[in-house]
Structure I
Amino acid sequence: MLELRGIRKSFGHVEALRGVDLTLERGEVHAVMGDNGAGKSTLLKVAAGVVRPDAGHVLTGGSEVEFSSPLDARRRGIETVYQDLALADHRSCVANVYIGRELLRTGVMGRLGVLDRPAMRARTREAFEQLTVPVPDVERPVRMLSGGQRQGVAIARAAIWAQTVVLLDEPTAALGVRQREAVNALIQNLRSRDFGVLLISHDVPQVLSIADRVTVLRLGENAGTRRRDEADGTWIVNAMVGTAR
């Protein structure tokens, strides 16, 4: 569903990515790990259309593409959930799901710009139920939600609009144990619905519990990729520090 070949990116004299390769299959959770400065976030931003690589190729569905903006990636069915979630705290869950993509009423009312609030409310509620997002009231302002619920809203928004791939940047950072478990359940739900999920994470237990494959980056380069049944915490740490075999 997504392939990155020989991706290179420099910021001034700093080489953030030095020929990174990565593939993401349908119905797969592919985790990317690495120390700070390893190039994880830059790689995600290349896949999301935020950063244009200096060299290399991006392919979706086997066809090479060039993303000049995040909108291009969205048109290819790729949605991203960043660590800051990009939620409007004072708006409702429904408003956040449809922000910038509001549905209009049909006929004259739609031509006058009247929003179809019942349709947006119903579709949001349906998506939350399908993904088991732990938010009982979709009209509740986001500022009143817990960290795990807020993450659920952001992931549900991505799932509603994504066609092929969901990119997640540190989705369990700063969450408690129960909230992390709820987010992990959401990720597994995405996989069961045949999305490809690219997961950036520092959470070794999370990665080993839900990822199908694990890629470790070190100093902007591939330090190794293993399937979950071949990877363990020792290998991940050794790959991160450059002592893996």
Structure II
Amino acid sequence: MSETMTIEQYLAQGGVLTSPANAPPRYRGELLRLMATFVDSELSGSAGFADAINFAPGVKERIAAARIVLEKTDHAERVLKIMGEFGADEARYAAHHPWGQRLDRDADLGAARHGGDMRLSVFHYPITGWTDAVVMNVLMGLAVGVQLTEFARASYAPLAETLREIAPREARHTELGFEGLERIVAREPAAAQASVAYWRPRVAASFGTANSVRFETLRRFGLRHRPNEALLEDWTATVQARLGALGLL
């Protein structure tokens, strides 16, 4: 970084930071918020999906659900370790919030946070059975794929590297979901369509609002590059293509 360049200019032009020691206070705050959203969403997502193991109709499906729960928890731990380098209490974190707690199914949060943690709003809604679990996993998995592509370019190198390692496993979770969804559509297409109608707007809300002021702050720090509406557009196109091919849209 040149002596005349500000940290924001350096980061906005593709510069990277590599440790807490060279992260300025405002950057640290935004980075920690971003990481907390990921960790809290993975912990609450895995906790909510854990019941799906017992919803599963066969051994193969139980193994797939258990794998997803295990790996999402592992992903949370990986990013939590980075937060620990900034002073987060890793030992206390996992038990700090009721990760499996859910609101009423008819609640309408939009993109708003609820309660004391930083999970995305979609993880406050309950999963009611195997079809519901598979559909939610597919729609949210496609969203995670888009979001990880964005965050894997973040200017904090340790986080970006970790998310690039996580991305293939998250993609596999989505493909496991599609394998299950194809079988469900063959048996119960109406149930699958009803679940898609429920989860689709709730997952869409996880991308946040258009013209976000916070996005501009993250962009200046190199923690984001594309606005919420662009990510949502990518997800919507993928959902229409892949679920449309199954006759669900």
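Only the coordinates and a few stated rules stand behind these numbers; no lab work does. Since we're looking at a predicted model, the values are computed, not measured. Cβ atoms are built from the backbone, for glycine too; each structure is taken alone.
Each of I, II could give helix-only ellipticity at 222 nm (-39500 (n - 2.57) for each DSSP H run of 4 or more, over all residues; to 500), but the derived value -21500 comes from II.
Supply the structure label, taken from I, II, corresponding to percent of Cα pairs over 17 Å apart, for residues 100-163 alone with the calculated value 55. Mind showing how you got there, number by number?
Working: I: 46; II: 55.
Matching structure: II.
For mean count of other Cβ atoms within 10 Å over residues 148-155, which of the structures I, II scores highest? Don't skip to the answer; put the middle values down first.
Numbers: I: 23.9; II: 20.1.
Top value of mean count of other Cβ atoms within 10 Å over residues 148-155 goes to structure I.
The maximum of FRET efficiency 1/(1 + (r/R0)^6) of positions 60 and 228 (r between Cβ atoms, R0 = 35 Å, to 0.05) over structures I, II, that is, the highest value, falls on I. Comparing FRET efficiency 1/(1 + (r/R0)^6) of positions 28 and 44 (r between Cβ atoms, R0 = 25 Å, to 0.05) across structures I, II, the highest figure comes from I.
Using relative contact order in percent (Cα under 8 Å, 6 or more apart), single out the structure from I, II with the greatest value. Kindly include the intermediate steps, with their values, before the conclusion.
Values: I: 28; II: 24.
Going through I, II one by one, relative contact order in percent (Cα under 8 Å, 6 or more apart) is largest in I.
Tell me which structure, out of I, II, gives 1.00 once FRET efficiency 1/(1 + (r/R0)^6) of positions 140 and 236 (r between Cβ atoms, R0 = 35 Å, to 0.05) is calculated. The value was obtained from structure II.
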